[in-house]
Structure I
Amino acid sequence: MILRSPSRDSLRQFAVVGGVATIAGLLFGRLIAPFDLIVFIDAGRAVLHGSNPYVNVNSPEFRSGHAFVYPLFVAWVFAPLALLPIHIAERLFEVASIVAIAGGARLLGRRETLVPGLVIASATTIVGLQMGTINGLLVGGLGVSWHLRNRHPLLSGIFLGMIGSAKLFLLPLLAWPVLTRRKASTLSAVLTACATLGLSLAFSSLGPRSYLAMLSSLEHNETARSWSLASLMIGAGLDVSVATKVAPLLVSAGLLAIWRQRRTFTDRQMLGMLILASLLLSPILWSSYLVLAEATLLVVDAPELFVAFAGLVSWVLVTPDVASRERIAFGFVLSATLLVAAAVRSKRTKPPGWLRAIVSPADLRPVAALALCVAALAAAGYALLPSRLSSPLPTVAFITGVGMWTLRAPPGSGGRVAGHPA
């Protein structure tokens, strides 16, 4: 058997990811405990010992947002980490998250040197790594599902069903194989979601009603404090009960429009729009979730320079927890340096025809200057906004901006939806 050596672009990507992850770890690692990961590991330890991983909704632990609220199968996924010393489990999970993001970018067809590093260097990703969230793993799962969509549709659907079951607000992603007319993936995704959620409820101490009541209590406790579209409406003056109903109606209307125009979009656009719709539908949205919005840029094959700019904008939206101004400044400089590197690389390659039709090379400097002015104005507006709007408004604007790019993105390697067999 002949072993193939890694390609040069793979080695370059590996070097960039390793360098960026090392710098980010030195700057922001271990500043706080990875609270989400600790919750997952505690839940895994509980199921190993046959005890209940869920706490009472009236407990201080639940009200603080540090309670396990995921389906029971997620606790079993983390059970192996519960057998390890906590510091080893934390490092393994951190490495797994970084590898998942880099691998997900690769599986989505992104061969550019900087792309995985750009996502890892964003503030939203760093916050997620600090907290020990599963969002990095979800990006990797999306990459696997995309990569397997044609050759192994059943496996693609299984991964999609697992993603939707692990983060319930991502269940709308199960509409992707439906909209793209992939019957095998649709069947396996739906069956996987039903099986994982059904078994979780069957073996859980909480019945369906109790579990839904727990989620309702969580929504009541955290929606107004989060960065979601519903939170934006609450900050604008709507009642909580009204906002949590109006926001899904608006997003659902958008999804209906997508359904009617489904034959005009590519595979990549359909998946990207469903990711963004899921973020807007969720009544609870935290800054670490926005790595999924950046992953959407990878899905729709956005240019490397656009991914770099989104990473820089993320530092306007959020900064890593418990970080000094000096550390934050270094993180911003890291992201800005990668943006400059992406800009230099873009000049060495011939831009696609659609981009040349919009912006000529002579216009690049004015456009760059305008982009910097917009970023400065956004930062100033962010600082001047009232507290009830300072987080949800920029976040929803960021997701909307990625959505506008997704809607007008040129056809990628995924092909038109209409071209797939029925």
Structure II
Amino acid sequence: MSQFSRRTFLGSSVAAPALSGAVAPSDRIRIGLIGCGGISVADTNAFNAHPETEFVAVCDVDDTRIRSTQDRLEKIRGKRPESVKDFRRIIDRKDIDVCVVCTPDHWHALPTVAAFQAGKDVYVEKPLAPTIGEGRIMRDAARKYGRVVQMGTQWRSGPHYKEAVEMVQQGKIGKVRQVRCWAYLDWVTDCGNPPDGPAPEGVDYNMWLGPAPERPFNKNRFHFNFRWFWDYAGGLMTDWGVHLINIALWGMGPEWPRSVISSGGKYVLKDNTETPDTQITVYDFPSYTLIWEHQVQCGLGPERREHGVMFTGADASLLVDSKGWEIIAEPTKRNSVVEMKRHAVVDEKVRAGHAGNFLDCVRTRQAPVENLDVGYHVSAVAHLGNIALRSRSRIEWDSTNQRVAGNEDANRLLMAKYRAPWKLEI
């Protein structure tokens, strides 16, 4: 079965759909884009699918990415957005209603909280931040300032995911005792060991580092591959884990795990990246077990799917991935009805629907489907897997106090230490 992957998406040049019909100026939602990297292509296309939106300004630390984003948006809408290299110039503008944050993970929290404080609503990419503590501050700031915010986990707006989750919640497969999530990805390849050197011309590298530790420039720590370094992100555990664990928690409810164990390492890749190329994490929830696993340089995982979520119930199992869902009866109940819904899911439409849900909520002031109460929970559960791995311990999670019980090595990983002069305050 052909599978959607980040590799095929990033190689795509799909443009936003053509729009028709005039929108009154008073009905327009004016957007500032913060971060012009790869995911911004998908997100700007998603918002441009809605004629009431207008990108008035874009921001990035890289002049090349600014120009390419301006060119693309001008081609789509016929109007060239303005540009800045400091996100605060986006936040300062009174003519911007919404900020779309498409930066590397370590730059999610600061512009999001600053936008809340300036009275703007925010669409921010997943995961919320590289640590649980930063995500909690973002959630608390959204509550304090009363802002509408959506985390960019577009599968939460996928109709077939909703169908699958509702069947789990309605007990169609019986009591669920285990949920398994996996991502087996052949597009993650060895990126070598390039030497440190100067940043490319037109890049404000100090601003790119921002609150992260000062490091010499290395191209593997920069565009795209930043996600494989602990200073900026959490590897596949949070990059793909947030998508898939999101579906698992959607089906199973808002419980927190009682304990987490994780094992893995770099067994295949020989480059200078840091996060595991192979990892398995087991979460002990009060009413079920959740298993996460990922491997690179192999294309098919459990059930011969590149990625997926399987809910194992007393009567049947339900498997869902980006192409659809199916119910598989248990061997002792083969007379049960076995259902399947496999179809070609156009991911751009799902992403546009996720943006549309957010835009509806900007107007109604209701909570989006992936608001920060949800987004924080999902991101934090994924982060707990990395905390268990990096602290080399079985962690006991105190959900009331949002701390690891009796383990200060693990608790030190709950919050990033920001480099001066950057501070995250609400």
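Bear in mind that the values in this text are calculations on the coordinates, not laboratory data. Everything quoted here is computed from the prediction, not taken from an experiment. Cβ atoms are built from the backbone, for glycine too; each structure is taken alone.
Given 13.9 as the derived value for mean count of other Cβ atoms within 10 Å over residues 84-91, which of the supplied structures I, II does it correspond to? The read-out was computed on structure I.
Out of I, II, which one gives 2.4 for distance in nm of label points 7 Å out along Cα→Cβ at positions 116 and 204 as computed from the coordinates?
Working: I: 3.4; II: 2.4.
Checking each candidate, the match is II.
When mean count of other Cβ atoms within 10 Å over residues 52-59 is calculated for each of structures I, II, structure II comes out greatest.
One of I, II was used to compute Kirkwood radius over Cα pairs in Å, for residues 196-267 alone, and the answer was 14.7. Which one was it? Clearly, the read-out refers to I.
When Kirkwood radius over Cα pairs in Å, for residues 124-315 alone is calculated for each of structures I, II, structure II comes out greatest. Each of I, II could give helix-only ellipticity at 222 nm (-39500 (n - 2.57) for each DSSP H run of 4 or more, over all residues; to 500), but the derived value -9000 comes from II.
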